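Okay, got some structures for you below.
Taken together, the values in this text are just the output of simple stated rules run on the coordinates, not laboratory data. Bear in mind that the values here come from a model prediction, so they are computed numbers and not experimental data. Cβ atoms are built from the backbone, for glycine too; each structure is taken alone.
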Structure 1
């Protein structure tokens with residue numbers, strides 16, 4: 001595959017040509033107090049790898065509802081807009097690595113495994129649903145590739161197509177090969193992007209102009225290009241602001257948050273700010289509060305917790321305002337739609353910590369209402 005390098009940002013700048021439509025944040029008035037919460041985890045297929053809870057976003061209390069067995073290491077999930085279909089990785093480091101399709105019954109709060117397909121790439125650690133909801137994409141951390149799965153009319157997985165990558169990064173220990181960690185779509189639904197922790201690149205694929213369910217491939221591989229990031233940074237997860245004006249990237253190895261403007265034509269670097277001040281080399285997840293005022297980034301391996309930033313609504317820049325210690329290994333976290341609570345999946349203390357969020361300051365307070373769960377690593381809400 002011939003790819004064009006569209007940027008080198010060793011000095012901390014990146015440009016991505018793209019047009020964007022603006023997303024509108026959900027109105028808190030339309031949210032119900034009680035949500036379903038899906039919890040993905042690490043564990044054997046004999047365990048309930050994905051558990052379902054009810055979580056009250058007014059009181060901050062959770063209650064177990066059900067669980068589903070049959071998937072080994074279901075560490076990350078993606079959910080359809082109507083909440084009826086759920087897709088999960090099976091993050092095995094070998095031939096049993098797979099993507100899985102499930103259905104969710106909101107009446108009973110139960111998941112049912114529908115079918116599975118091999119990813120043909122080891123350790124799939126992230127999964128994303130295409131804008132038309134007719135493809136699933138997995139990022140395969142040890143497979144040096146991503147896998148694109150078409151879906152049939154009922155949402156079942158068809159056999160996937162892999163796209164592989166070459167190269168290495170500056171860190172001989174952590175970047176000896178490509179490590180795909182996160183696959184996502186630009187707000188205008190024009191590009192598929194894949195963050196490669198192993199080569200310090202963001203791989204970019206234009207989406208083909210196609211009808212939902214057609215035989216036309218999802219992406220145009222012939223027009224693929226790479227965005228180069230600072231050597232040794234290790235790009236991990238990205239989140240766009242609700243209005244599409246800004247994008248924020250967390251780097252695992254350098255422990256930084258990179259901020260970009262997104263103006264409908266380009267993704268342009270504006271700031272790099274430290275999230276991990278201990279050189280732990282384990283920064284993980286990143287999310288913005290629903291009101292767009294604060295950004296949170298999780299750090300692991302040393303000083304586990306969430307770095308807290310205030311967002312300048314005019315120019316998108318960040319100011320670090322606090323740090324909230326958490327349980328051990330906060331790989332993933334989620335913020336309630338009403339912005340009242342931040343729930344943190346602490347893998348190695350087997351709990352989901354519930355923090356009350358001060359909407360004015362952005363700071364967090366442990367409520368002491370932790371939800372016990374075995375090796376939780378992914379949290380997703382579904383409206384009831």
Structure 2
């Protein structure tokens with residue numbers, strides 16, 4: 001069976017939705033840019049005609065198959081496109097699908113990732129009798145303990161209650177996230193993975209969502225989002241941001257002999273009760289590791305998306321993970337959560353950080369709307 005190796009791993013900088021530098025750059029432009037950069041990087045190693053497919057998570061962007069648009073824009077007329085949607089884990093699902101096809105021997109070279117423009121995502125309407133009403137696609141059947149339109153309860157608060165995560169722990173983790181992200185930016189650790197992009201507001205080359213000036217005092221002073229719920233401790237400060245970005249990895253068969261950054265070892269996705277959404281990584285991570293014949297003790301670095309600080313801290317507690325191995329360059333609370341792109345973004349960052357550290361085993365994991373979770377295990381060799 002061929003191995004699925006990572007040949008390239010790139011992303012755009014992450015913008016803050018609506019007010020940020022990418023506010024007037026839509027998902028198609030983001031995808032066109034990251035796919036174009038990926039193809040340019042591949043040009044010295046492969047013939048464009050050898051690219052078999054292009055898979056992009058696009059979440060709620062509208063179902064136009066952004067991947068095919070990007071393929072044509074990049075001059076890949078013979079390459080089809082596929083849209084994936086596993087909500088927050090859409091970017092992970094794209095890479096997993098590419099790896100599966102390569103290991104099955106069906107494809108040999110696939111570009112996979114995700115794109116998200118929260119700034120410009122469409123707003124939907126549907127017919128209700130004779131009227132058109134506003135509509136947002138539900139992730140699961142709505143219910144009081146897992147409201148469809150309020151992830152602060154469904155994901156953040158429920159995870160905090162079940163794992164006993166305090167407000168102080170959430171705020172401390174959020175602060176750590178910002179500090180780690182700022183340190184990574186200042187040390188130039190993202191330089192190899194970020195592809196700058198021209199925008200109507202100038203050249204954009206640095207993640208803009210992390211806050212240099214945040215403090216524990218500022219975070220602890222923020223009001224909870226639901227003061228009417230006793231003890232509720234989810235705030236805007238210990239939750240992820242709304243963001244814009246794109247990320248793409250090239251997954252290839254090792255039989256091609258291309259220079260590789262790493263190998264996709266295994267992956268797993270799980271379904272849980274929607275009220276347990278924030279705890280889904282607790283099941284997905286061990287399942288993915290077991291499929292690679294590995295355990296938690298074998299992992300050198302984890303990327304666990306901070307949809308909310310509460311669910312990340314809960315995952316660490318329940319799996320007894322060393323927090324020093326988790327999100328060493330920031331995550332959702334600081335870098336932001338460009339939903340359909342986040343899974344791929346985490347794999348991009350994880351690949352480069354493991355190489356910087358001399359190689360090792362990494363896990364990228366996240367919860368996803370509707371009571372889902374997903375994890376991908378990679379191995380990166382020393383450069």
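Source structure of the calculated read-out (helix-only ellipticity at 222 nm (-39500 (n - 2.57) for each DSSP H run of 4 or more, over all residues; to 500), -9000) within 1, 2: 2.
A value of 132 for volume of the Cα convex hull per residue in Å³, for residues 164-235 alone, calculated from one of 1, 2, originates in structure 2. Once mean count of other Cβ atoms within 10 Å over residues 84-91 is computed for every structure in 1, 2, the highest value turns out to be that of 2. I have 31, 60, 9, 0 for P(r) over Cα pairs in 20 Å bins from 0, in percent, calculated from one of the structures 1, 2. Which structure is it? Clearly, the read-out refers to 2. Kindly point out which one of 1, 2 the value 27 was derived from, the read-out being relative contact order in percent (Cα under 8 Å, 6 or more apart). Traced to structure 2.
Taking distance in nm of label points 7 Å out along Cα→Cβ at positions 276 and 300 as the criterion, the top structure among 1, 2 is 2, with the largest value.
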